[in-house]
Structures are given as C-alpha cells and as structure tokens.
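**Student:** The following blocks contain the structures, represented as structure tokens.
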Structure P
Amino acid sequence: MSLNPSVSRVRIELAERSYPILIGEALLADPQTYADIATGDAALIVTNVCVEPLYGAALRAALAGKFRRIFSVVLPDGEAHKNWQTLNLIFDALLQNRCDRKTVLFALGGGVVGDMTGYAAASFMRGVPFVQVPTTLLAQVDSSVGGKTAINHPLGKNMIGAFYQPLLVVCDCSTFTTLPARELSAGLAEVIKYGPIADMGFFDWIEANLSALMARDAAALAYAVRRSCEIKAAVVGQDERETGLRAILNFGHTFGHAIENGMGYGQWLHGEAVACGMVMAANLSLRLGLVEAAFVQRLTRLIEHAGLPIVGPQLAASGAALAGKAADNNADRYLSLMRVDKKSQAGAIQFVVIDRPGSAVVRPAPDELVRQVIDDGCA
C-alpha cells in the first residue's frame, strides 16, 4: 500500500484475525486506503441519514475501481434505532442484491452504524468481511476497534451481539470538521477514559491539550486517536473476548449504560453517559479505599471542562428496562438496570474501578456503597 507517510498505523495483533488501523487526513476518499482489500463483485456501504450526504459519494468513488457492484443502505440516525428492526434493513439490502460470502460491508458512520454493520457481517451467511470507516471521534478511539458488535435490547444495552473483527479500520481525522460539538465532547469521554485505566502520562497530555482538542486542532486530535488506539490494541491483543483484562475498557460503562437505558436510548449520547459513569466509578473507587479524593477531583474537573455531564440523572421508575419490577428510589432503579450487564455474575454487579491512577481492576462492591455513590452523584 502506498499511502502518505504521515499516516499512522496501529496494528491489532490477533493471529490470523490481525488487522491495521490507519489514522490520518483524507483517507476515506483515497482508493489507496483500500488497496489491500481483495477486489470483488459487491460491496455494501452501511451509513445513516446524517453521514450519507457528507461522505457517501466519496466512499463510493474510492471503491469504484475495486468492486463491480456497490450498494448503499441508509439507516435512521441514533441509539434509539440500534435494534432488530434497523438491523434487518441491512439484511434486506444484502438479500435483495443477491450478495454472497465475498461481499464486503463498509460501516460508514459512528458507533451505532459500526456496531450494527459488524453484527450483520458476523451473521450474514455465517460471516462476511467488513471494514470500519468511523466518522466520529468516539467511534475512532473506541467502538470501531476490537471487534465488539451488537444491538440493544429494551432490557439492556449491547446485550445481543458477537465478537467479529474487521479487515481494516480507517480513521480519517478530517471527518471531525463536520462533527457537531456535542458529539466531539462525547468522543473525548472515551479518550479521557484511557488515562485512569492505563496511562496517566496520556492523562497529563489530555489535560494540557484539552483546549486544542476542543478547538479541533488536527495534530492534537490525530495524536489522541493514535494513542487511544494503541492502548486499546494492546488490551484487545491480550484478551479479545473480554474474559479478563479487556473489561477494564468498560470504565464508567456500567453506570453509563444504566443511564442510557433508564433515560431511553438516545436521550444522552453514549459518551455523555460514560463520562458521568466515570465520575461515579471514580467515587466508588474512593469509597473502596483505592484512590485519593484528589484523583477523583482531578478526573471530574477534566470531564467537566470537556463539556460533559458530571451529575447523573434521576431515572424513570417504570418501563421495560426494569422488567416489570417496581423500584422504590433512584438508586434502586440504577441497581436494577446495572444487574443486566455483561460483566454481572450470578446477579452480582461487577464494577471497573481504579485501584491506582493508571490501573484498573474489575470487582464487586456492596450495594449499600453503590447506593451512596448514586445518591451523592445524581441531581
């Protein structure tokens, strides 16, 4: 492949499932980006109503010399549509266009598009190749990397899915110019996450460069994407299927997923919920005697300066999310939702906590302690 030498490469090492992550400017529309993908009969671009007008034509043009037939399916936008009904739109397009096992799917969009495209690729004809072309900061630093694919269920987020690795991840940082400010901040939550769990030197760098990141400085954003991908690649390479170490990447997510589900998918962006969840998880770490208050204050301050919520919402008492069970108060509602979590074991909630700045572990915590965190952390 002959790409601009300024393009960064991070490799996910998973034996025969290994693949590169390309990070740079103007990659999406460059045919050379896809040079190592085998030429074939058909490609299906999966995107959404927001991204298609911005980048759909450019990707189709870049793939035109490689595939005889190129189709697109344009999904509705948002977490509320990450479900069976929307997933079936992808299968409909594959079947209606007589696609086969060599058809390549291209996920052009944010985390919702990437998760659903990956799950469709894992399932169609028991597995077809796919490529991640993430267009949001959050998707570039987290959801497009590592092969987690899923849809949501009314009872729990990302509870139906598969581990299925892409052929390639294309992180075109020039797409950040069209990203709404709220989405940029949501992506910063997943960038910030990597500091407390793995690299406090990177955390120092984020603090020093937060203004540049929020001002969309190209060099700062490219470094943030690269370092985030390097950390995630190192973790995924050791634990592809989240049997141990990989669970630390879910710092803030146990609380965050409860917020997303309890509020109704799409009311808070994923990164917003994770940001608030990190504040709660840091406070739980403090109450468990693992970190000092100064660390929690520092993390909370950075999250707030990134334009992200640090106070949790009061969650609705009724609805399918609670499986018909009544809840007496807000903490009960959080706990009920958090028990429907992939890390839960025999009904016991497992939390990602910081055992020292730059290192995370997964462990249970007493319900009463968690209630205190929720009561203190919610408006």
Structure Q
Amino acid sequence: MSKKYDLIVIGAGPAGSSCAALCAAEDKSVLMLDSSRFPRDKVCGDCLNPAAWPVLEHLGVAEKVQSLPHSTPKFIRFSVADKGSVMIPLPKSTAEISGEFVVRRREFDALLLENAINAGVEFQDGSPVTSLRKTRGLWEVNNALGQIRHARQIVAADGRNSAVARHLRMHLRQAHKERVGLQTHIPHPENYDGNLEMRLYRNGYGGLADLGNGLANLCLVANEGRMRDLRKEAEVHYPVSTAIVWRSITPIARSQARSVARDGVFLCGDAAKVVEPFTGEGISFALRSGELLARILTSSADASPDTMEKNYRKAHTKLYAGSLGVNRLTQFFSEHPQIAHWFGPLLIRHPNLLSYLTHKVIF
C-alpha cells in the first residue's frame, strides 16, 4: 500500500535538507529521498559564504557547524599562471557578521540531514527516483527499490542535473558550451599557509581551500576538452606525492529553470538556478532558497496552488536579483580562459579593484 505525505523532497543536499527540516517543524509530513548513500562527498569548493549563517541559525545548527573541522581564512591569494599573485584580506568576523568559513561537504551535509531527521523528516538514501506522474490530484513517485509514494507537493532539490526537472521539462536546453568541474582532497601542499587560493591557469581556473586536519580542497573548472591540460597544470603547481581520486561534474553552469514552480512541483537550490562556483556562493544560495521555499509552503498553506507557485516564483527571482554580477563576470572569464589570462594581471596590479569584487561577493 502506498504511503501519502504532504511533501516529498527529492535531494538531501543543503537546499533539500533545509526545506524539509523547516517544513517538518511546521507539522508537515515529509519524505526526503536521495539517490546517493550518505554520508557522501560532493564536488564543491566547500566554502560557506557569510549569507549562509542566518539560515543555519534558523535551522538551529550554527553552533554544530562551527564544531566541525573547518578553517576561517583571513586572506585570499589571487594568482595567474606565470604572471604573479596578490593577497587580498577577507572581511573579518564581527558580532553581527561571520567571515568566510570552509567545511567539508561530506560532514556539513550529514549534519543538515541529521537535523532534518530529528525534525521529523522520513529519509531514505540510495533510492533514485525512476518515474514521477500526477494521478488523482497527487504526485506519484516511484524509486529504484520499486516503492511507490504519493504527495500533494514535490520539492526537487536534486542538483543542476535534476532528474525531476528533466523529466518534467522544466529546464531550458543548454545553450552554451558545457564545462567540466573536478574536485579532490589533498594533503596540504608544501608551504601552504591555509588561506583561500584562486588561480587562473592557461586552460581554466581553480581554487584551494583549507578543510582543517591537514586536508585541502582542490577544485578545477575548464571548458570541455581542456580539462586534461588543466589538471596537468594544477598537478605541477600543487605537487602531490600520494595517489588522489578526482570527482567530476558537468555542466558547471545552467540557466535558470524554465519555471521554478509548476503544478505542485517546486525547484530549489541548483535544480532551480546554478551559480558559478568560483565565487563560493553556491551553498548559501542553496540554503536560502530552501528556507525561502519552506516559508512559502508553510505560511501559504491556505492559499490556492496557483497563488503559492506565483509567490515562490516572485520571491525566488528577488532572491537572486542584483546578486550575481561578479558571478556572471567569472563565468565569462571561465568560458574564455585566454581573455581571463590576459585580464588577470590587471587585477593583480589593481588589488583595490580585486578587493572590491571580493567584498561584493561576500556582502
């Protein structure tokens, strides 16, 4: 016999777990599914933008996040291959504003998931969704285990390659050249001081972030067909004596979904809109979109489905409005590494401009 829920959340990353936890706290019956087995690593720069902390406070997990192995870098080193580098101070933490925070996604996501379960969310990992259809006013969700579940509403928080959005044709077709992302965890390179590093290579760009416990996160982004050369560049720049395992993801960017809400299905996090990873804003936008959607789903319970969807579409657009100027600039440079490699030295010679762009991202 199929079990019915108020809400089925597909994807247990920051967007899905935050939305599920906040909805369950308002007495909604929530099932959350994820295709992966938890805990799991994720291709990510592992940086928490200060905008994430108000959501973490709302979830009641801020202190627990701060207890995880982490680093709080004070500077960002911006470098261009064969052209030099410059150190830019990051905004300091204050009583009102936390600075940049680096934490491994495996541990961060596991904490958010535990919080959702404690809030009353029923969770099942290792259960990819195989089909989704509307029947008798309810959404029917089938998974790879042969289980059938029903819900009045669906939250798709299953990432940039959302199976839900693809199945329901809620994503636009990719119009730009696809790019590839690689990520690995490595022992601290020799003489690494623990600060953030952003580097423009000849074939793409990359970042290095201290995870604590002697580990660092190394991420690379390149146009399709140039990743092999970029990886060689990075392995020369950060020589690693031990064998490492690279994780990959593509596409790096995707246009905002054709619609973030339709017929009782709501997209949030990367499933709705992907931001360029270079700026470290992805996790904070995922958390904020999950919180935003939970507020719409719980405070508008008496509203008509059309009104609820209209409210979310409007609020979601407002969430990102005016916030992605630097993000779009970095995406352009990422897609055109020759231009980036030419322009990068200008930033090194004008650190005040680089500092301004850094502050625009953080605040």
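Coordinate-derived values only; no laboratory data. Please read these numbers as outputs of a predicted model, since none were measured by experiment. Cβ atoms are built from the backbone, for glycine too; each structure is taken alone.
**Student:** One of P, Q was used to calculate FRET efficiency 1/(1 + (r/R0)^6) of positions 106 and 170 (r between Cβ atoms, R0 = 25 Å, to 0.05), giving 0.30; which?
**Tutor:** Computed on structure Q.
**Student:** Another question about this same structure. When helix-only ellipticity at 222 nm (-39500 (n - 2.57) for each DSSP H run of 4 or more, over all residues; to 500) is calculated, the result is -10500; to which of the structures P, Q does this value belong?
**Tutor:** Q
**Student:** Work out relative contact order in percent (Cα under 8 Å, 6 or more apart) for each of structures P, Q, then name the structure with the largest result.
**Tutor:** Once relative contact order in percent (Cα under 8 Å, 6 or more apart) is tallied for P, Q, the winner is Q.
**Student:** Could you tell me which structure in P, Q was used to calculate mean count of other Cβ atoms within 10 Å over residues 130-137 as 11.1? Each step should come with its number before you reach the end.
**Tutor:** Working: P: 28.9; Q: 11.1.
Only structure Q yields this read-out.
**Student:** Of the structures P, Q, report the one carrying the highest value of Cα Rg over 2.2 N^0.38 Å, for residues 26-145 alone.
**Tutor:** For this comparison of Cα Rg over 2.2 N^0.38 Å, for residues 26-145 alone, the top structure is Q.
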